[in-house]
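Okay, got some structures for you below.
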Structure P
Amino acid sequence: MNITNPEECFFLRVNGESMNKEIKNGAYALIRKTDFVENGEIAVVLVNGYDATLKKFSKQGDLIILEPQSTDASFETQVYGKDTEVKVIGKYIGKMEMK
């Protein structure tokens, strides 16, 4: 996974089904600490300073779009404007799942 500085990474245990096409509930997502990701990459994002989520990220003008990657259609895309504090805290780079 091209990790040269392990202190730049952390594992996040996934809780929920909103990203189950990529990573299963209960698995561990390997996250590289960063405050920037490209459109289309999966990121850990902090919304309003306390609500952390793992979603496909994109930015269009002043809008931040967080898109679930789920087999469950009840999960909806989240769209935030400049009135909502949205901060990228890491980029998804791998996973560890139990069989």
Structure Q
Amino acid sequence: MILMGNATWSEKLKPVVRKVSGSIPLKLVDEKHSTERAKLRYFRENPPRGLWKLIPVTLQIPKEPYDDYAAVVFAEDFIDRMTEDGRWKMDNG
């Protein structure tokens, strides 16, 4: 299954992704606050050290790209919306 954010460019990209993905199901996931949540997830798994511990992580920028954490946040959101019988509660893809 392919999970894709539902915000900027998603309507233009959805047909392209569907075309190249063939029969792989595509689901849109709410992207609202995903960047902030990914950043917090990054710092939870990579806590600041030294004097950086004194600065709130909301004011810090990760030292490396953290897009993979956004993907984790998308996947967790998707799993949270699954019903016990494996269907998605809000089918918007």
Structure R
Amino acid sequence: MSNRFDDFLQEQLQDPEFREEYEALQPEHAIIQAIIDARRKSGMTQKELSQRAGIAQGDISKLENGNANPSIRTLQRLASAMGMTLRVEFLPNTAETR
């Protein structure tokens, strides 16, 4: 089902300059969503994750809202606190032609 935001986004993505900027932010959005999904899958609140990881709840909130860029070390601490392992991958860019 489509909503007004999705329709608006699809319209904006027709602009090549907008699309380029939007796609450039995708890795950051993917990291943010991965943190949120992992925390929820672990059944933890931000406060619980904060206590287990030794990271201020406000900092976790900033990460989840896209207002901070986590270091690899911070991501490792979050993963460990959730009983998970951090994995970073480099994948071929399927959008580019060779």
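Assorted remarks:
- Identity of the structure behind 15.5 (criterion: Kirkwood radius over Cα pairs in Å, calculated), options P, Q, R: R
- Among P, Q, R, structure where helix-only ellipticity at 222 nm (-39500 (n - 2.57) for each DSSP H run of 4 or more, over all residues; to 500) as derived comes to -13000: Q
Every number in this text was worked out from the coordinates using simple rules, so none of it is lab data. Remember, it's a predicted structure, so these values are computed and weren't measured experimentally.
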